[in-house]
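Bear in mind these aren't lab numbers, they're just calculated from the coordinates by the rules spelled out. The model shown is predicted, which means the values in this text are computed figures rather than measured ones. Cβ atoms are built from the backbone, for glycine too; each structure is taken alone.
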Structure 1
Amino acid sequence: MKFLFSAAFLLLVSVSGFAQDNYDVDLIPANLRNRANACIRNEETTVDMRSPDNVMLNVKKAITVFNQNGDEEARLVLYYDRNIAIKGIKGEVYNSVGKLTNKFSQNDFSDMSAADGFSLFVDSRVKHYLPAVNQYPYTVVYNYEIRNKQNLIIPDWNPKPADDVSVEKSTYNFICKPADQVRIKTQNYSGTPEVTTDEKQKKTIWKANNILAVRTEPYSPSHETYNTSIQIAPQDFYYYNHKGTYTNWQELGKWIYDDLLRERKSLPPTTIQTIKDLVKNEKTEKDKARKIYQYLQDKTRYISVQIGIGGFQPIAAGEVDQLGYGDCKALVNYMQSLLNAADIDSYYCVVEAGSEKKSMDPKYASMVQGNHIILCMPLKGDTTWLECTSQKIPFGFLSDFTDDRLVLACTADGGKLLHTPKLTTAENLQTRNADLTIQKDGSIAGQMKTVYAGSQYDNQESLIGKSITEQHKLLKETYNIDNIDFETVSLAQKKEINPKLIEDISINIRNYAPVNGNKMFLQPNVFNVKRSIPEMRNRTLPVYINRGYTDEDTIIYTLPDNVNTALITPQDKHFKSVFGEYVCKAAVNGNKLTYYRKLVLNDGTFPPDQYTEFSKFINDVNASDYLKLALSLK
């Protein structure tokens, strides 16, 4: 479902080599070794925008790897295509005392297609290299140069790539002509860049020194929100023989529409007539759109196609109509063209997709934001969003892949930022009802029905269409209970704008409630135990809960006749905080033991000092979920 483009691979170009007199590891200050799996000794990135179609990137980098966990930081990955030329690569490897042990060049790199396993066409290739070193610590030095025949995408500067990496020194140099207009987004940079200008060029230099490695803090926001970064977007750009100018989202969206989309919407007359006939009896635009969406799902399938204008431009609607496949760009453009045939307006929207919500920055427009395309229909009083790459997803449901974030709508009037609907805590609902019988040997068996909605529907939707064998395998991974077997599995899908997946299964769990002497030990919460999280002092980052949800479980156990029900003590726990609410009850009526559990977890961003309260809430839930009853046997 992802929308990728070869030029964005420049963002991955962030490792290279440097030369200095001494790479003895003992020269690294002690505070830069603390918590670090690797340390960037020195990195210099220079971007020289000589002209819109000639941008030189030179990277020099020395990185010391302390242990096996830091190896990936020593890997160099470079993507290239007909607009990105690798001019040269060289490097060295040093041992712990700074002695040169190996040299390498471009010939030592693996070179392969950048195909990702699901792309039909890819015109990019990738070179990568990881030193074959197994004695730690060691230092790798890279030095390479790349020529870009475009300036729409300028490589970012992110001096600290991960929590467990420290930085001794990092520098970013951006060179352009004095008259060039660029927009610069500076994030979490405390210093002032050095700027020098003469009649030929303007040079801006950002520096970062002595950045410590830090422990990873659970439930933290994205690294992008708190790490240092510099992003640059030229006002006038050149890209794959296309020229343009933009300073904001309105202008960028206008360029995308005019240059990349407008001429690619034509459909064959026969298809236009087919659509008109298809919807002629429908009374509302929404009902017409629903039928057209089903037509799209029946006719097409998703295949990633990373060719063309850096992967930004969709293949023509007429070609999709003929071939029956396309990537997200092509399928959205095709759906938009089908809707046009029925006189229904819609917007081609660029979104940063993924389970973690990421929005377009309202104050900083750039082409590197966004990795996927969705469609928005601004129906009167009923705006409807469509994911066009799935043959199974219900009409009007975006899923947690693209919900609750700002996206760029590209229209004939220009770009505008819109917000996708949010899947709320109440909507992300899992409701489970089970009727289980406990045997005298402690085995349990019975029927269970679970209804998944919202993002929890997303979690289980992949089961639809799988073979019985694959469904059983995936369910065992989901429930992860020793000795569990599924006698029957039935899955039903309610394909509504707020869809539901209904899972009916019959289960058998051998020896679930072990017997010891005259006691049977039963953990009533079989299926839904919340994991504990670590306690942490001196938290520095906000507590970020990406998505809220609600779980509600009711399990009725029929007890064996040798259990003394009169000795079972009822259980009742209920606690609540700003993070959510938890209810847990267990009670006996006759030979029936009813267990009820409800957990509500709220999404949001909370101050760092509330992590103690959050961890207590989650760990109290975990402790309660592990409640065990010692049932006395007659």
Structure 2
Amino acid sequence: MMKWSHYKNLEELTEHDDAELDALKRRIVFAGLVVLFFMAIILGRLWFLQIYKGDEYRDRADNNRVRMREIVAPRGNILDSKGREMVTNRPSFNVVLVREDSNNVDELLKKLAVALDLDISELWEKLRDAEGKPRHIPVRLLEDVDWETLAYVENHNQEFPGIRVETIPTRVYHYENLAGHAIGYLGEISKKELAKRDLNIYTGGDLIGKSGLERLREPDLRGEKGSSSSEVNAKGFEQQLLKSEEPLPGNDIQLTLDAELQKVAEDLMAGGDKAGAVVAMEVKTGRMLVLASNPVLPLDQFVGGISHKNWNALLENPKHPLINKVVQAMYPPGSTYKMITAMAGLATGVINKDTVLYCPGHYYFGKRRYHCWKRGGHGAVNLKRAISESCDVYFYQVGLRVGVDRLAEYAGKFGLGHKSGIEMEHEKSGLTPTKDWKKKKYKRKWQEGETLSVAIGQGFNLATPLQICQMTATIANGGTQYRPQLIEKITDPDGNVLEQFEPVVVDELKGEKKFLRLIQDGMEEVVQGRRGTARKVRIKGLTIGGKTGTAQVVRLKQYKHLKEKDIPYKYRDHAWFTCYAPAEDPEIAVTVLVEHGLHGGSGAGPVARAMLEAYFSDRLQQAAEADKAKGE
């Protein structure tokens, strides 16, 4: 009985142990499955991070460790016709902020404003302008800092997290503001400009040409950016350079301008505080030697960004330094237009060299009396004398016989009434009125009395100084109108010529060149003649052909009896003088316009005379020495 009970208990114990063992096995299997599940998740995550997303996270890690930076390319140099450097580059040191390296920008700017002696509002304005740009792109806070500021920022860089000093090339003007309107200036690219540009080339903060050749020839001058990769620490400070690719400098542009002659022109205008323009052109090629507009454009003020104060001063200057008076300002051509009237009269057969018209000092047309500048009159006048003494009455009658439409036709053949095509910004076309023009513009019929004013360069007539110089060159060379040329050639950094510019003929008089000799005779008499209106321009040893002009600004009876010096400046007439030399074989044409200079002979003539003396200085000196040797 006991034996059976013993086996029965043993059997129950065995069954109990088997149940526990099965439960244990199930728990072990479950735990194993859990472990395998989480291992699968971990392995899956590792695969996702390291394989599937490996490249992306590797780039992110590198961005935290490696800082990519663009290296600005030096812009191409600008040279004058003789290879003299007018504009080159120098290093400029700018204080910039890398926002992703600064945790407390507000506190940083407060400290920085004190250190740099700046208004904190200026710094915040820079940051606001940079909104929307990636945080790793530097924001330029202060440009072209001096050595003292540079040393302070570098020595205290641990106090300014995120603040760095970048070095970029900036423009150097070896002749200060010489030819500023033609060359132009740089400025930081705006959001509007950036939206229109190739983002593979430009980024926010880049300097870009804003005016002049700097803007027009931006693709040639800008060069190609380089890049560098540096390892940085947690605070963004560079530890070592990993990789660098040097930038490619921009192409050089050689101009047709003569820097020394340009300087003479600008000094002459500035010396007398004259507003206006001086233009000089090679008669037989159309190459521009001088393009001077006064007041000059202060290029030095634009380096590092022009201040609001200086910009407002330019805007408010009554002599308008922001306007390039060579091509953007239009004036009545005055008596310089009389050569057009003469040419039209000769070509249409209205007059010939012997035609004599009487000038009593006035001319009646209808009920109106038109005065000659010489109140007592010139008497009997032929073409040569009419040009040399600038007789208004003679040209009233010629213009009336020719008609306004034929005057406009011949004006166009000499470059008036349309843009010249020179590589300068915002060139104006001037105005040579016609009957159709007035009808379209004013819805009124042309009055024949208006032709009288047009014939002497007044009325609706308008021209730029460049157009008058082009007209003069066309007369001087015998009737070939050249497109004014500003650029001689473009070369790459290795000196290889990429583009060479040659003279371009726009128009040429055919079958009418014989009449130009008669006009040239009259223009020579203007300077060389006993009664010429520009006798004071005469230079010993040099034969000059020229024409004076006085462009009326406004007719005001209350100033009629005042002395000229007592007339308010803004109501005084403009002064023209245009000329060429040597008359026997013309080389250069010079045109001078002095705003409110009163008379061409006295207001503009001396400037042209000095220009010719500078251009022909070597030959005049040789001639003087030869005369001296003969005398000995």
Structure 3
Amino acid sequence: MDRRKILQGVVIGVFVVILLRLFYIQVVDETYKEDAANNVLRYEVQYPPRGEVYDRNGEFLVQSKEAYDLMVVPRDVKPFDTVLLGNIIGVTVPQIRKELRKASNFSRRRPSVLFKQLPKEVKLRLEERTFPGFYTVYRTVRSYPRKIAGNLLGYVGEVTDRILERDTADYYRSGDYIGMSGIELAYEEVLRGQKGVKVNMVDVLGISKGSYRDGMYDTLATPGTAITCSIDARLQAFGEELMVGKVGSIVAIEPSTGEILVMASSPTYDPDELIGRDRGNNYMKLLNNKRRPLFNRAVMAKYPPGSTFKLVNGLIGMQEGVLRPEQLYPCHMGYTVGRGVKCHAHKSPLNMVDAVQTSCNAYFCFVFRNIVDNKKYGSVKKGFDVWAEYVRSFGYGRSLHSDFAGELNGYVPSSEFYNKRYRGSWNSLTTISLSIGQGELGCTPLQMANLAATVANRGYYYTPHVVKRIHDRDSIDRRFYERHTTMVDPKYFEPVVEGMWRAVNQDGGSGRIAQVEGLDICGKTGTAQNPHGADHSTFLCFAPRENPKIAVSVYVENGRFGATIAAPIASLIVEKYLTDTITRPALVDYVKNMQIYYPAYGK
């Protein structure tokens, strides 16, 4: 009997507690009334604006401007005026229906992006009407005030399934945007910022009733960090102007820091083409362009360096003790041993300075064979591998580890490569084309510009990089402050520098067209053989001779001789940077008006 009373008391007590709780919820606590009057809490992602990008002088290269994505929750959609919605957004009724079907197939309950990157005026017009189940989310899109450096800056695109699979930090969601190339990709984690969340109350019609609990559970988005780029915007624009109609690239470096002043790949594109509603169509046009404007030739193209590479062979020869700067070698319109290597008319015999000045092929054939055939190594194979090790110390055949996405290694052959190709039966004559930067050698224009900076510094370089400052940090990556030294003693660079100075500033020099009075430009021409058409024109230089401020490499496909087009372009870049003016307008016209035929791409 007592046990039954106890059980009854417990049951009665539980009911009393429940009744009291219901009374508290329905009468005393207003927040539960508030929640009951509303069907759902909508968690809206707050997207941060991406960080701006400035040039080295504080000029905007990339900005973020306000935009909105139109979202839909299919189960909340009520009958609406599709014609009106289409007129506001600027799309057709079939497009609306198609996107609604896609959203419903994805999820009836979860929000989906219906139309992206709508301008603010469209968002305001949408708010003037009632479209149940639809709402807008604040986003930003990129804006490019100067319309330059498309390949350098890169573009932003929607994340793919593959990107989502690789996202170990679980930061991205379907519909998010991410840097796809260039600086946007290389510095994605800096530029993207941190997303926030806003909790809204929504009624049965899917219409927002404001923040839940006065924003108590909201988190603010953190804007992306701004970046100061090392690029000089005016110089970049000038370089792109000079390269219009040509295929190739310009890379300019500040030798004392490794900062990239210009990275112009041609043909290029207006980066504004890859934002907004027409992005998809524009991307396909660029992708299908035979001249490949989306391909950044400055860091992704692999070219033979041509005669600019003679500098490396001369330096190796002196360091190895098989060449003295005063040593003379003959040139009988070329190197006449074996199959021979042709050369142009100039004085003979020549010493080291003369050979650089006139770009003599025969001289460097002698030098290359002396390096590879050096008896102290016991065999041609070992001598060749020593040569290859020297070459790699100049940054060839490997990535320079710049901060630019997509940088290729280039290629420096090894003795193993030739052993396989010739079944072990080869010698220095077999590889003689390497003496003048031909054969199997392949390098990027960035690596050639880095050689110019290395010679300017008399034997060392800093890793080339395109970002000068990240605004919330005291310094950039420490690797950009580290000095990389070649295997050649600084004293051996002086004869090479003298020859480069004479090449530009004295009669008989192969690069006389590049002379600018008072700037002491030191340069080296290159004509790279091309089996698919006219030879490529290349030129590298630095200036002034003492305390150099700029090092430049220009590579123009099918441009013929180095002095034909590459040298004039490099000279104009140097003059513009050092003097902020151009004293040779006729040379600018000559460069702009030069017509080059490209059989591989069409005219």
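Brief remarks on what is shown
- Label whose coordinates, when semi-axes √(5λ) of the Cα gyration tensor in Å is calculated, return 80, 26, 23 (choices 1, 2, 3): 2
- Test item: distance in nm of label points 7 Å out along Cα→Cβ at positions 196 and 588 calculated as 3.8, pick one of 1, 2, 3: 2
- If distance in nm of label points 7 Å out along Cα→Cβ at positions 156 and 468 is computed and equals 2.3, the structure in 1, 2, 3: 3
- Identity of the structure behind -9500 (criterion: helix-only ellipticity at 222 nm (-39500 (n - 2.57) for each DSSP H run of 4 or more, over all residues; to 500), calculated), options 1, 2, 3: 3
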